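> Presented below are the structures under discussion, each in the form of structure tokens.
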Structure P
Amino acid sequence: MGKKALLAVKGLPDTLIAAIDMLVIGTDKNVEEDYAAEIKAWAVNHNINHCFKNEAPGNINSRFHIAIGWRWLINAPTGQDVIVFHDSLLPLYRGYNPLVTALINGDTTIGATCFLATAEMDAGPVIAQEKLSINYPLKIEAAIDKMGAAYAAILPGLISTLKKNEAITGTVQNEAAATYSLWRDEADYKIDWTQSAGYINRFIDATGYPYKGAFFYYGDKKIRVTEAATIPDVVISNRDCGKLFKKINDNPVIVCGSGLLELKKMTDEDGNTFTFNAFRVRL
């Protein structure tokens, strides 16, 4: 479920918390912190029936399953519906990691969508949306907090409607406007120096904590970049992307497809601070 789900449920008043039949908690080994322990503690503190994803939840009486930050398929029994919270303004960025994709692409408007699930990926009727305007630089951790606040703005109204047994209606998505975001694995965290410095800077910020972070190889060492900054470009007649151009306060400045990028903080796989001792470096 993650931090977004934790922020969403923590914003519920007691009268709506009581409407939750069962809280199913997922864990995620692909992030440094999945907030599973914090979500469980919240459930215990509010006397909510709960279990982890790999445990049998028992009988669930509610007609609706609400999936927040959930990346697994839900096979709801006949007569039960699934309501999903998604990190984009659907039909934009259906699929995986939509928030990361939006930040890498430099979108200035992001948002959350609550929709009724169907057999097609993230294509169901939209129940509610919450738009957010953002500015850069913006790290993924801060963007997750913003998305959690958007979830928290939607969730009370949804549960209130469900509690009253009112009909859940939604607006059909515009299929012609649909775009998709693919899943990512470790290979997708590798920095492509042929991209622009601005793009790479957003890439570094979008894949940082709680994710593992953008990296490059220095010899056989995998080096993570946790902090970078674009600096004004210069005319390089024999532009060769990935070469060290100069140093600023001992920070390496790397030539990108367009622009220059100062690498301010780097760590090796053991979490130790990394610096270049050599000057003639090619990444």
Structure Q
Amino acid sequence: MVQTFIIIVTILFVSAVFLLWFGLRVKPKPFPVFQEKGAAPQLVDLPADLPVPVAKFFRSFYGDLIPIYTSAIITGRAQIRLFGITFPSRFRFVHRAGRDYRHYIEATIFGFPFVRVNEFYLDGISRMETPGGVIENVPNVNQAANLGLWAESIWLPALFLTDERVKWSEIDEDTASVTVPFGDVRQTMVIRFDPETRMISHLEAMRYRDAADKHKTLWINQAHGIHDIGGHKVLSPGAVVWLDQGKPWAIFSVEEVVYNIDVADYVREHGI
């Protein structure tokens, strides 16, 4: 009797593990295509006083004319590690360029939502709504959110030239630092460029990981490619790594991007 019970339990356990393994390999369907089309951007000349690696990147990426983007809606699919498990996911990020953002993320099993997350950074205040609860206007999270706002602007990199608050400094022929506004102070990120392709390869900053952290951790964003998406060059996929973990906790693959939509209301909504 005991032996039969052990066999049944073992079979059930192995079956559950197999189902989980299989369910985590089913990609979710993409979110519906965003229906509204963005306005054509105004173009300005490439600045003449940029650090050498920065000028090489932007000239290769855009040419001599730089678009002005006021907003971006970025949609795609991802692999995101939660609770030590990597979930196939889908996401839509809404940016009011250099000012606010909203993240909507669904982690899935068998292609169906398992965890839904709404994150906001509006008017300098962060709010995270997860199944574990709500975290709002915590200093560490505000610091992290502002860095996230600017790091994700790698998907509209022209902003790093057209926003007069952004300041560049050369470190060496393949590296530059950029400072961005954060309330009354400034934050610094280091951007590394591939010497052969001239494209951005890494973006690094010291960032708080958790709301109660006493110390910052080196936060690394890796650009693993460049694709034409709807007529726009986009650096994708991108991996996000905490130095002490050594491997990505998330890999984002952009599948749609729309620029220059009025997102004043949309950035404050929930879901897609």
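No lab work stands behind these numbers, since they all come straight from the coordinates. This one's a predicted model, so the numbers in the text were calculated from it and none came from an experiment. Cβ atoms are built from the backbone, for glycine too; each structure is taken alone.
> For structures P, Q, which has the highest computed value of distance in nm of label points 7 Å out along Cα→Cβ at positions 145 and 169?
Comparing P, Q by distance in nm of label points 7 Å out along Cα→Cβ at positions 145 and 169, the maximum is at P.
> Which of P, Q yields 12.9 for mean count of other Cβ atoms within 10 Å over residues 225-232, as computed?
The value was obtained from structure Q.
> Given structures P, Q, which gives the highest value for relative contact order in percent (Cα under 8 Å, 6 or more apart)?
Greatest value across P, Q: structure Q.
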